[in-house]
1. For structures P, Q, which has the highest computed value of FRET efficiency 1/(1 + (r/R0)^6) of positions 31 and 199 (r between Cβ atoms, R0 = 25 Å, to 0.05)?
2. Could you tell me which structure in P, Q was used to calculate distance in nm of label points 7 Å out along Cα→Cβ at positions 135 and 191 as 2.7?
3. Figure out for me which of the structures P, Q the number 3.7 belongs to, where distance in nm of label points 7 Å out along Cα→Cβ at positions 15 and 71 was derived from the coordinates.
4. Of structures P, Q, which gives 15.7, 45 when Rg and Dmax of the Cα atoms in Å is computed from the coordinates?
5. When helix-only ellipticity at 222 nm (-39500 (n - 2.57) for each DSSP H run of 4 or more, over all residues; to 500) is computed for each of P, Q, which one produces -4000?
Structure P
Amino acid sequence: MDLFGEAAPPRDIRGVIVHPGLLDRAAQEALVRDVRTLVEAAPLFRPETRRGQKMSVRMTSAGSVGWVSDRRGYRYEPQHPAGVPWPAIPRSVLAIWDEVAGVDRQPDTCLVNFYDADAKMGMHQDRDEADLRWPVVSISLGDEALFRIGNEERGGRTQSLWLRSGDVAVLGGEGRMLHHGIDRIRAGSSDLLAGGGRLNLTLRVAGA
C-alpha cells in the first residue's frame, strides 16, 4: 500500500507488537491534516480523573462513541462533552487498522491524545471496552515518547522503548491487558507538528 514506507521488522515486546517506522513522512503529514479536521469538529479537552484531578494530556475522539473521564468514571459516550457528535474516523486511520490489527471487525472509536512537552500517561490497562479480546492499535505522530510496558498485574518489572513518529503498536492477544504508559516526551525530537508535541491515535472496538 502506498500509505506505508519501508518499515523495519516488527518487534514483539512482551506481546505488544511494535511496527517501527510503518508510516512514511507523507502518510504522517496526511494523518495530521485529517486529525486537524477532526479536532475542528470535536475540540481537544482535558479530562479529569474520578478524584477530580486534571490529566496532563488533552484529548478528543472520533467514531460512534468517544472516551471520556470525569468524577463519574471512565467510559464511552456517544457525544463530545460539548454536546456535539463525534466525527467519523478518518479513512487514513482505518487503513492502518486494516494493515496491522489482524481482525475482520472495524474499530468503532479512535482516541486522540495530544502530549505537550510536560505531559505523561500513568501505567494503566485499556479495559473500558465491552469485549477485551479485540486488539488496540496505537499510532504515534510527532515528538518521541518513552513507552513503558508492564504486566497484567500492577507492579513488577517493566520494559521501555522510545516510540517515534510513524511507529504503530498493536496490543492484542497476550499483550492486550498489559499495563502500559508514557513516562515522558522528548521535546523537539520531531518537526512534524507545528509547535511540537506528540499525537497518539488509539483505535479500539468499544462495543460488544
Structure Q
Amino acid sequence: MLTLKNPNGLAKAVVVLLAGDIVFDVLLGLIDVRGLAAENGTYFDPAVIGGVDLYVAYSMAFTLWFATAVVFIIWFHRLRKNAEVWARDLQGRTPGWAIGGWFIPVANLWIPQGIAADIWRASRWEPSAADAKGEMTLLNSWWAVWVADTIVDRIASQLYKWAETPEAYDTATLWSLASYGLDIVAAVLAIRVVRRLTSMQTAKATGMIPAAQ
C-alpha cells in the first residue's frame, strides 16, 4: 500500500546544506580572484589568499557538496514516492529513477528534470490540468542554470589539467569563477524549488497549509 511520507525535515536539511554550499562558493570564488590578482608564480602560495589552506578549503567544500547531493537525492526520491500516491499514471518513470537518473552520464542532464516536472504536476491540486502560463518557470530556470554550471565546471577542470603557463591558469580560473557564479545562482533557485515543492506536497497532504512562493 502506498503511503505519504513527510518531506519537511529533509527539505530543511537540504536548504541548510545548499546555503552552506553558497558560502563555500563565495569563499572559493574569492580565492580565485586573489589568485588572478597575484604575481606570477605565487598563485598557490597560501599567503597570497589570506592564509587559507587550499587543500583544506577544497576538501571541506567537496565534503559539503557530497552531503548536499546525498540528502537532496533522498528528498527528491521521497517526493517522487509521494507523487506515486496522487498521480501514478502521470509519472513517466518509476521512483527508482529519482535516484538512478542522476548517475547516468549525459542522460542525467535531462532525466531528473523530467521527473521533477512529473512530481510538480502530481503535487498540485489538479495533476491532470494543463500547465498554467509560467508555472514551470522556476523549475526550468533552476535546471537550465544547473546544466550550464555543470558544463562550465567541466570545462574549467579540463583547462586546469591542460594549463602549463600562467596565462593558461588564468583562463582556467576565469572559467572556474564563472562556474562558482552559476553554482550560487543554481543553489538559490534550488532552495526555492525545494521549498516550493515541499510546501505543495504538504498543502496537498493536509489541505490547509498554503504553498510557499
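1. On the way: P: 1.00; Q: 0.10.
Max of FRET efficiency 1/(1 + (r/R0)^6) of positions 31 and 199 (r between Cβ atoms, R0 = 25 Å, to 0.05): P.
2. The value was obtained from structure Q.
3. Matching structure: P.
4. P
5. The structure behind it is P.
Throughout, read-outs are computed from the coordinates displayed, never taken from laboratory work. The structure displayed is predicted, hence computed values, not measured ones. Cβ atoms are built from the backbone, for glycine too; each structure is taken alone.
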